[in-house]
Every structure is written in structure tokens, then in C-alpha cells.
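Participant: In the part that follows, the structures are each spelled out as C-alpha cells.
Every number in this text was worked out from the coordinates using simple rules, so none of it is lab data. Since the structure is predicted, the reported quantities are computational estimates derived from the model, not experimental observations.
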Structure I
Amino acid sequence: EPRGPRSPGRPRSERAEKAIIEATLELLGEHGYAALAIEAIAAKAGVGKTTIYRRWPNKEELVLDALAATSVPLGELPGTSLRDDLIACVEYVRRSRGSRSTRLFPLMMLEGLNNPRLRERYETVVLEPRREVLRGVLRRGIEAGELPPDFDVDLGVALIVGPILYLTKVWNVPDDQLPDDVAARIVDSVLDGIRARR
């Protein structure tokens, strides 16, 4: 059944939502979660508080939605082999380091120390979907016989993603100083270690 014409209010609603998300992320980066106020977000976005509350019931949901909305999409995995898919996942982590969502990751982890519920929700809404993609790759590797049947999938996620996070977040190595094949090196080191134990 063909759709009718779009409601005249829809583009305005989309513009308002985009402005709210932008204002939320900007103020979150400037002031942190605890000091973030719906009133300030509304003022910066040029909307009324009621516009925000119609879409998000509280500050927590707004912040989590904004962070999830600005995550860099992973894109389609090659699907040719376990190695190729894992390299694509590590490259994704490297590529997304400049995204606003990724830049705010340390702030959200810090906020989570004093706000366990926020940390739990942040893990569930923002981080867990990314981890589940990698878990899926590893499970397919087990099914294809490329990994041992008893391989610990969650440990595998840490082994694959940990090195690139350490390089980019702890050592803060600039992207142009990382080897072009850093993702392949990480994946090959992990897979070689697994094969050596079989």
C-alpha cells in the first residue's frame, strides 16, 4: 500500500532531534554527566523542555541514545574467513577512535564509578551491541572449525580488541603513527597463539 505524503511536521521533528542530540553531546563533553541539565540542553538546541521529554523520559535515556546514535557503523564484514572478519572488526575500532561517542567513552566509564546504573545501561545500550558482533564472528569461527570448540568467546573479544584500545586509548598513539597493518598484526598474533595451544 503506498504511503501518503509525509506529515509537514516531520522534518522539523527530525531537525529538533538532531539539534538535541548535538547539544547533549557537546554539553556532556564540556560539563560531564552529573552537571548536565535538560534545561541547558533545551536552551542550546533551541527547543522547549517538553520537546525533549516527549522523546526521552529522562537525562539518562537521552545521553545513551545520543551516544548510540553517533557511533560509527561497522559496515558489512567480508565473511570470507575468521581472520578477515576479525581484521575488519579491529579496523572498525581504529576507525571509530575519532567519533564523538568513542571520545566520550572515558568520561562515561568515569561517571559509571559513581553511578552503577548508568554504567550498566551504557554497557547494555552502547557497548554490548559492538561486542555481540565480535562474539558472532568468533562463534562462526568455532562452527567452521577455525577455533577450538571450547574457545572462550568473551576472552576472545578482549584479546582481539584489547591491544588496539590500549594503543589508541592508553598510549594515545596517533593514527598516522600506527602501522598500516596493525589490525592484521593483532589478529595474527592472537590466532597464532590459539593455534599453538591446539
Structure II
Amino acid sequence: MSPKEFKKNWNAPAEPLRQISGNRLAAFNLHDDTRIFLAFAGLPAYAAPYLSFSEDSDDEVYGINNLVDIFETDETDGDRNDPGKYVVIGSCRDGDLIAIKTTEGDKIFELDHEDHFTPAYFNVSIEALADFLIIYRDFEHAVIAAHGEEKHRNGYFTDEQFEELKAKMNTVDPDALTEDGFWKDQLEIKYSLRKEYLREQS
């Protein structure tokens, strides 16, 4: 999804997109396409499922930074010879980081903050990440529209809705459904929660 398309399709006044200035992005070893996306469209402050993204600052908590600039510990010493390897652009609910790996074509990874920042696959690109945010948001909206807030909170959805979610994701970034990482784990958790809910209702 292009930055223009994402900006148009996001359309969520309660969760506005936050662009990163070109001057700030110039400090990172990012591909031009990634830089353009973050400068023109940006990412929302918050997005389902419980993700948050960086603001246009170098604040160590809320801003965009190289991993080694915000975590000067033994856990990041292996990246000291390549300080721009991971550019942190957000975090997950459990505190794991969301980062762009500049040495691997600007793929997106989840960095485990409890395991020496071990990387796990997130998305193939910033554009694919944007697609997934909209796909997942639309899935949740469809579940709420069809079954109500309470069932959504309890983890309910139909098989058809779940298969449609996976099919849309697979079209954009099939590795995200097969590689051990964020989205594969998220879908497994969603399915498990629904299974538990249905068992309680039977």
C-alpha cells in the first residue's frame, strides 16, 4: 500500500497518523521508500492489536531511534559495529519493540525485550505493515458490526471472518503467517481465545 493510499484508507480521526520529519529520518540508514512513507503518511500513535508507534522526536520512549542509542546494555553490544541496524519505530503491548532492520531490506521485526532483543518476523516492509494495520482493524470492525462489542471483547468471530482475515494478510505478506513472529502468534492467540470462549458457552 502506497503512503497516499494508507493516508486515505486509515481515516480514523480518533487515531490520527503521525508523520516523521524528513530531517529526522535523514539520520537513519533507511531506504528511500521507507523514508517517504514515514514522512508522507506516517503511522498511528496506536493501532490494533495493542500496538503503539513513534512520534516525531528523539525521545527515548516515544520517539524514533536506533536501538543502540536507547538501550546501552550488553544485550545490544553485538550491534555496536552497525549502530543503524535496527531503527525502533514502536512497541507491542508486552513491551517488545517494533523495529526496521536496515541491513535486511527494511523488513520489520519484533525485538524481544526479555531475550536480548532477539528478532522475530513482523512484516516484509513498512508498506506491508500499513496494509496489515488496516486489514486487522477492518476485521475487528466487521466482528463488532456483526456480533457486538461484548462478543468481540470475549474473542468471538466466525470461521468465515477468520479465513477472510488470513486470506487478505496472505495476499500482502505470506511470510507473516508462516514465519515465527508477531502476526503468526497473534492469530494463534485469537483462535485460542475464541476456542476457550466457545467452550465456556457450550
Structure III
Amino acid sequence: MNTLSRIVFLGPPGSGKGTQASVLSKELRIPHISTGDVFRSILKGTSALGAKIRSYVTSGGLVPDEIVFKVVKTVLKKQRFFLDGYPRTVPQAEMLDEFLGAKYAVQKVLYFKVADREVIRRLTSRRTCGTCGAVYNVLTLKPKKKGICDACGGTLVLRKDDEPATVKHRLTVYHRETKPLIAYYRSQKKLAVIDATQPVATVRRVIHGILSGA
């Protein structure tokens, strides 16, 4: 049986969707497109597009759909993808559907369901290496030496995105802008709801079952 290979990973920040998409991408050799990573790369540069995106990001709002879609089109391979972080709004989903067409339409949307309080607990416990970007968690994925990256020896820091006030704001934006996607994809009969509070290995087994049609 063929594994589904055009998948959207949907859920709040801290739901674990990016981690699962990354691991499954390596296992199944399906490209993982993290729009967060793509945008961070653009923001590090000095392009006019980067400056425009930066103005929206620093104000805490969502980047306009047209700009986001312009970026996504440059990295998306239609035949096979794990799309993580996009679409974030119903208009973005409609743009994506039109771009992919019937031949390459999204096959399944994995919705990682987790309560706000758990998201806040997870994200405020997250630490990121300031040098290589490796991510740890002071509760569930501690480095061997406190405050030091196992991979490169860099210093672990609390990103501004993971500070309590920022996390709460991100959740507010998520509920307002992104949650309507659940109804959108449910109406297309593509939505699969996953209990993202389960252990990582359990969630991965559930996803494998969904993608294989089991």
C-alpha cells in the first residue's frame, strides 16, 4: 500500500508537529518544508523581502497571505511534501489548493491537538542553542551539561518566541487565524485529529498508521 505523501501538519506552536515532520521526513524520504525555518533564513539576510517580513514579525502579527505564498511557492515540490507551518489561514489554504490543483492536492491534514496550558508549559521550558539552533527542553530533553549544547558546545538560551507573554500572544493569534482551518479541512474530509499529549513515539506510530491507510 502506498504511503500518503502530500501532508499538512497543523497545530499550535509547541504541539510537536515540527519534530514529527522532521523525523518522518528522514524515515520516509519525503521533503519536510518548515515555513518557520524558511522565514528565519530569509530574515537573516538583507533582502527587501526579508525587511518587509521582519516588519510584520517584530510587531507580532501574521505576514500577509500573498507574501507568505510567494515564499512557499519557491520551496514547494508538488509531488511529495510534509508542509509544516503553512497554511495558517483559510485564504492561504485556498491559495494552496488552487496552486496544487486536483492532481497534486493535499491528501491528509494531521491536526496536533493540545491544550493551551500544555503548550505554554512546553514552550517556556524550551531552550535553543544560540550557535547551531539545536533545541532542548529543561523538562523532557535536557542537555548533558546544564545550559550547554551537546552538539556544538554553544550556550542555550530562551528565545523571545518562547517567553511566557510571547507564547500567550502566539496562541491568541493561532486561535483567531489558524483554528478555522480545522473546519476547512474537515469539510474536505482530509482532517485526522491526533492527541499530541501522548508520548512522542506513540504519536509517531499513530501518524504511520494514518499515512499507510491502516
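Participant: Taking relative contact order in percent (Cα under 8 Å, 6 or more apart) as the quantity of interest, name the structure among I, II, III where it is greatest.
Facilitator: Details: I: 19; II: 15; III: 29.
Sorting by relative contact order in percent (Cα under 8 Å, 6 or more apart) in descending order puts III first.
Participant: With log10 I(q)/I(0) by the Debye sum over Cα atoms at q = 0.08, 0.13, 0.17 Å⁻¹ coming out at -0.28, -0.72, -1.17, pick the structure among I, II, III it was computed from. List each step's numbers first, then the result.
Facilitator: Working: I: -0.36, -0.82, -1.11; II: -0.28, -0.72, -1.17; III: -0.28, -0.78, -1.38.
Corresponding structure: II.
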